[in-house]
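Each structure below appears as structure tokens.
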Structure P
Amino acid sequence: MNCLRQLVRIIKNSKRILIATHFDPDCDGLSAALSCAYLVKHFKRKKPILYCCSPIPSKYRFLLGEWKFVRKIPEFDLLIAVDSADLSRIFSDSNYLRSAKLDSKIIVNIDHHKSNDSFGELRIVKEEASSACEIIYQMFEKLRIKVDKSLAEIFYCGIYSDTGGFVYPNTTKESLDIAAALIESGVKPGSLVKKLNAKTLSGTLLLSKVLNTIEIKNGVGVMYLTQDMLKRSRARMPDSENFVSFLQAIKNVRVSFFLREEREGTRISLRSDGVIDVDKLARRYGGGGHRLAAGIKIKKNIDTAKQEILRAILKEIKKNA
């Protein structure tokens with residue numbers, strides 16, 4: 001409770017508040033930022049600034065309501081960073097990070113990633129939480145702030161998304177209890193889930209191309225997405241969110257990884273059933289996340305990255321056998 005009192009004091013004493021989530025935002029990151037915006041508005045009676053350096057995926061725009069995210073870094077004296085293991089996930093401009101511009105700012109770190117590097121003056125980091133939204137919902141409860149229906153829907157979407165519809169291993173009694181409370185407050189899961197799971201035709205065509213690349217070796221599944229596939233499908237990179245779940249669902253696949261070709265390297269999503277700690281593996285390459293789900297971005301072409309990560313995974317499996 002002491003950290004919440006400190007957070008409230010910081011909010012009340014700040015003039016320009018920036019709430020930011022990571023680039024290539026997922027539903028939990030966006031929902032966490034939006035719920036924090038409600039929290040700030042409760043104490044300041046005015047809106048904070050919402051920031052994300054990437055465009056907001058169209059499938060999540062229904063959550064925004066009257067809120068908007070800016071993509072240019074504004075002036076601020078308080079930064080509340082949500083669902084981000086480090087500041088480089090928020091500010092993609094390395095020159096900005098290396099400058100002295102952040103030195104005079106107060107930074108609050110709200111996150112649930114095992115790989116969080118403990119940045120900020122105030123840290124509310126809970127690895128055991130299913131999502132950033134779960135942490136923030138509990139903050140509302142402890143501060144006894146009423147959650148209206150619009151905010152309840154935001155919380156529900158964030159928790160639903162990060163738990164894979166309450167089936168991932170990070171689903172806990174706490175996350176289910178919160179979901180039940182949100183439903184009691186008026187949330188209609190059916191309509192929200194339909195929006196969250198909606199697929200575009202181009203995204204579906206992209207999925208069919210990606211699934212055709214699947215390879216399985218000694219319990220490790222791999223598939224990939226190229227820029228050419230995006231072009232031929234007329235799809236966008238956000239359409240590939242959660243594609244890796246199809247790979248991990250295959251019988252006898254214990255570890256899976258999904259490679260996405262980008263202009264300056266390769267982005268890799270890792271999943272494990274527990275046979276290895278993919279967060280530990282991802283950290284070797286400057287990435288991170290959770291024990292069963294993590295991510296990497298490396299400046300290598302997709303073929304080189306594929307072979308290197310496959311070797312590393314097989315070595316880890318052998319070590320833990």
Structure Q
Amino acid sequence: MYKKLLKAIKKYDTIVIARHIGVDPDALCSQLALRDSIRLNFPEKKVIAIGTGSQKFAHIGKLDKVEKISNALLIVTDTPDKKRVDSVSFSDFSYVIKIDHHPFVEDFGGLEIINEKASSACEIIMELLIQMDFNLNSSIAELLYMGLVSDSNRFLFDSSTSHLFSLVSYYLKKYPFDLSSCYLKLYLRPLNEVRLEGYISLNMTVTEHGLGYVQITDDIIQKYEVDSASAGNMINNFNFIKEVLVWVTMTEDVKNNQIRVSIRSRGPVINHIAEKYHGGGHKFASGVRAKTMEDAMKIIDDLEDALIEYQSEV
């Protein structure tokens with residue numbers, strides 16, 4: 001795969017790197033690290049990373065302005081389906097490459113580099129950069145580390161294999177960077193977000209079958225002075241509640257006229273339920289953009305049914 005990727009990178013003078021809507025650290029870090037790596041090794045090429053930014057992650061790195069392009073290569077990271085790619089019209093590009101760790105949803109029509117067992121898109125790119133024998137630096141290594149740390153939830157998930165740790169060790173040894181600085185960039189947050197987390201804990205409904213869910217309406221968003229992505233970004237903070245096997249935040253996003261539904265599970269597989277409502281993700285970590293809170297509650301009903309079935313089988 002890496003030979004085909006390298007061949008495409010060498011072929012095109014203009015390369016655009018995109019990722020999914022609703023940016024998270026793995027998506028952002030994977031596209032920025034890949035952009036900076038190609039720029040470093042092919043300084044004559046125009047390489048841009050595009051997408052809607054987020055103030056929450058602005059300190060991680062800066063995206064580029066969307067430009068009118070032609071005869072360009074598109075590389076999409078961390079995204080399994082076309083409808084979720086941010087700020088891109090596929091017809092504008094001569095060739096498309098996908099680099100992803102989600103279950104396969106849709107062929108983008110070009111090169112598909114997929115590893116469902118990888119912790120993150122950043123882990124896949126870490127390996128590809130080594131295979132392509134790219135020159136790198138500490139800033140690129142730091143970006144890749146932040147992305148994989150975020151998506152593995154600080155190595156708490158089963159995707160944290162010995163191979164992943166060997167990659168991290170390689171990068172830390174060859175391109176040393178400050179680990180404390182990485183964690184500050186990822187996890188330092190304002191007091192109002194901590195208070196929102198307290199609100200979620202106090203107001204989470206928990207069913208007898210182990211489903212925890214909370215509705216976060218716009219008035220709550222305004223009260224705590226956070227953005228609509230904040231609740232979804234902190235969903236992994238509720239991983240270890242004994243009485244909860246599946247947990248969900250449903251956050252009203254007035255600006256985009258949608259409900260952001262973030263779902264996590266320690267039991268039943270839930271990505272097929274997310275896909276039913278035009279979302280998607282991993283077996284135990286998925287999301288949906290619902291139109292209304294009523295639509296979001298239909299997802300809750302399906303998740304409760306999945307829990308009942310799951311508990312009848314264990």
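Computed from the coordinates by the stated procedures, all read-outs in this text should not be read as laboratory data. Keep in mind it's a predicted model, so treat the numbers as computed, not measured. Cβ atoms are built from the backbone, for glycine too; each structure is taken alone.
Couple of notes before you dig in:
- Identity of the structure behind 0.70 (criterion: FRET efficiency 1/(1 + (r/R0)^6) of positions 5 and 165 (r between Cβ atoms, R0 = 41 Å, to 0.05), calculated), options P, Q: P
- Source structure (of P, Q) for distance in nm of label points 7 Å out along Cα→Cβ at positions 133 and 189, computed value 4.4: Q
- Of the structures P, Q, the one that 1.1 was derived from, the read-out being distance in nm of label points 7 Å out along Cα→Cβ at positions 29 and 285: Q
- Each of P, Q could give Rg and Dmax of the Cα atoms in Å, but the derived value 19.6, 61 comes from Q.
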